[in-house]
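The data blocks that follow each hold one structure.
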Structure 1
Amino acid sequence: MFFVMPIAPFTLEPMPTTVFGPGTSSALAEQIRPHGSRAFVVTDAGVLGAGIVEPITDALAAQDMEWTVFSGVDPNPTDMNVAAGVDALAAFGLEGTVVVLIGGGSVMDCGKYIAMAAPSGVTDSSMAFAPDLDGDDKIDFATLMPGSMPTAPGLPTIAVPTTSGTASETNGGGLITDTATQRKLTFTSPDVRPKSIILDPLLTVGLPSRATAACGMDVLTHALEAFTSNANHPLADAQALHAISMVAENLPAAVADGTDIDARSAMQIASHLAGRAFSSGPLLGLIHATGHPISAQFHIAHGQTLSTMMPHVMRFNRDVVADRYAQVGAALGVAADADAAIAAVEALSVTVGTNLSLSDLGATADDIAGLTTDALRDLIILNTPRYPTRSEVFELFTAAL
């Protein structure tokens, strides 16, 4: 079924060294040394408070490696977090420093931006894309250039994810919220794509069930959108479909019992597979474009906003990608049918507790116009299989309300 249509050209870049296994985070120093001699650890208060960072930094100290910890990252990282992080990194010193990202997607996005911005002395969101719309309510490429560009290479990064969701370890991009506009802005730099990735499922064991569920639905969205992107390709297809199967089989168990290391391990691999799929090209779409402004405006977990929007966007896309949704249905363990796939996604959301409406997240009808504009000018919308009009995006948010 994958090769009925001609295969468009695509390019795959080499992936970084990836180490998987319980306890592998204790060998962080081995991954740092090829790239530097000092560690600037970026994390957040929750990860720090959970006791996840201390054993890792203890292992660094035991191997005579200098380190410091910056934990000032919010759940949806902002330009203010960036400014504080750049200042802390400058005080620690850039020479020989590797930025180590220990946390979920917010930590990784913020840490990558800090690693990109600090050598250039940038302390705001001006290195991110903030496009406006043209007369047809589509991205105006004339407004795409960031306000500032790097004047020096970014620092090397190493990623140690503590959630199974964003897969931010697989790429050099991310999202930063501009506090003045409350808009999530995309950035990317090959310099800060992690040089090494450590997947230690033990680090995910303490994640609460609600966060586990939201992160798991993020994995599902990554795989679903990579598989149905207008830039999809066979290698991403294989990774995405396998990730979907692993989510269906393991997310309910991981949510029900956070100490189930087999389910935690499987979800970490599923997250990484989905990340490799969408990072092998610009392979995300309208679910992410509509989810981003919700999390920016209402400070809701990214995976939850995607879960809220996913069935509505799937119905919108259904007729364009019905054959692919049928394969998604089979991967989810139901009938190979587009409607069955949508129903299975909704059922999974009920099972894990992410079946919340937009109003449950704090939005009202008065918010929809602003959410619509922000969704339309999110760069991720460019590869959605069915490009929406303003009124169609408005209707999607209204349906989710």
Structure 2
Amino acid sequence: MTLPLALYGGLSRLAAPLRAAHFAIRVMRGKEERERLPERYGHGDLARPDGALLWLHAASNGEALSTLPLISAMKARFPGLGVLVTTGTVTAARLIEQRAPDVLHQYAPSESPAAIARFLDHWRPDLALWVESEIWPGILGAARRRGIPLALVNGRVSERSAKRWRMLGRTIAELLRSFDLRLVQSEEVRARLIVLGAPADTTRVTGDLKASRQIEAPDPVALAALEAQIGPRPCWLAASTHPGEEEAAADAHLALAKDWPDLLTLIAPRHPSRAEGIETMLRARGLTVARRSRAETVGDAEIYLADTLGEMPLCYAVAPIVFLGGGWGKLGGHNPLEPAQAGCAILSGPRVFNFTGTFERLKAASALRFVEDAAVLEANVAILMRDPALVETMTANARIAGAPDPAPLDATMAHLLPLAERAFR
């Protein structure tokens, strides 16, 4: 064990009082569920199922959803397999509970050694899969010491993150070597991990699992109801938005409404818990707002705030033009395949390093345009609203370029099966 890892373990033991305060603040901010806080300390009310248990850890929304095709494939290959998914966010937890009701969910334990021990003592997983770039030294090391087979799936690390990790020297190499197998999204990611110390022979490129996922169809009753409320009004959607992007959407609406006075703008924040603040901002700009979480109908509202979880397919189904958030700051963008599969003309900020290849493919197919700032966003929404033929072309291209690709799932399963067969026998 390297000195930094030893120090990390010691500090984790000393941080108990700070950890309690940290979780209390997160509860106040809506980022934790008070009644489920014991799970963060390794306690759980759910019983471990009999037989083999697969444990997947997915930090937040995108990672959690990307596991769904893999879970289905593993359960089909190993009948009777129990599946536990841990997440670190409330939104990811609720999405898993909605989209995969046949799996068990628990919040990931904190990095406290006692919490990790309680968690592993209770669940005793036979195989653990970490999704994308979640590498927590405490729980990873504890799982390794117990002999639990480990694999990184859909691995991703940006160049910026790789530079930070490189400063850890042998420590990051030791963490990466904790995995029996590292399955990554691209050759670029594989090269970065090998430079950081990952063994080349067990670091394989499988593609992005998100590309294998088929977007869920919207509820037909809810879709018919929302379409009836919108009627013939022109509308567009700002999806998976973050602070600053809702303001840009509001300003774009005010400008566009001069030419389209009956315009409806839908805003679906990435984190619905922010809805109160977003509504206050919108009303301060003189805009009328209806909120889906309060079951308010669209009526004459200028802004429809879609502040619910699990209903993005519904939003994409009613809005032919979508501005996808996350591409203006340091977040790296959000997965554009969902609006592409839904048949939307897509606009996004240009800083999308989390999904570079996917965005490039959609742009090359003339299904997507990059917008550098709020003014360019407004201009492009206006262009698309004035040109229905262009929207139709972009949406058709999006459906083709964004169609589900089985190859990443097939490659992931092919590499995982030998490890899984040994773990579950």
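Brief remarks follow.
- Origin of the value 18.0, where mean count of other Cβ atoms within 10 Å over residues 127-134 was derived from one of 1, 2: 1
- For the structures shown (1, 2), mean count of other Cβ atoms within 10 Å over residues 55-62 is largest in 2.
- For FRET efficiency 1/(1 + (r/R0)^6) of positions 111 and 263 (r between Cβ atoms, R0 = 35 Å, to 0.05) computed as 0.80, the structure of 1, 2 it came from: 1
- Given 0.95 for Rg/Rh (Cα atoms, Kirkwood Rh), calculated: source structure among 1, 2: 1
- If distance in nm of label points 7 Å out along Cα→Cβ at positions 23 and 359 is computed and equals 3.6, the structure in 1, 2: 2
- Among 1, 2, which structure scores highest (criterion: FRET efficiency 1/(1 + (r/R0)^6) of positions 47 and 351 (r between Cβ atoms, R0 = 30 Å, to 0.05)): 1
- Mean count of other Cβ atoms within 10 Å over residues 63-70 - structure with the largest value, from 1, 2: 2
Readers should treat all values here as calculations from the given coordinates under stated rules, not as data from a laboratory. Not measured: the values here are computed from a predicted model. Cβ atoms are built from the backbone, for glycine too; each structure is taken alone.
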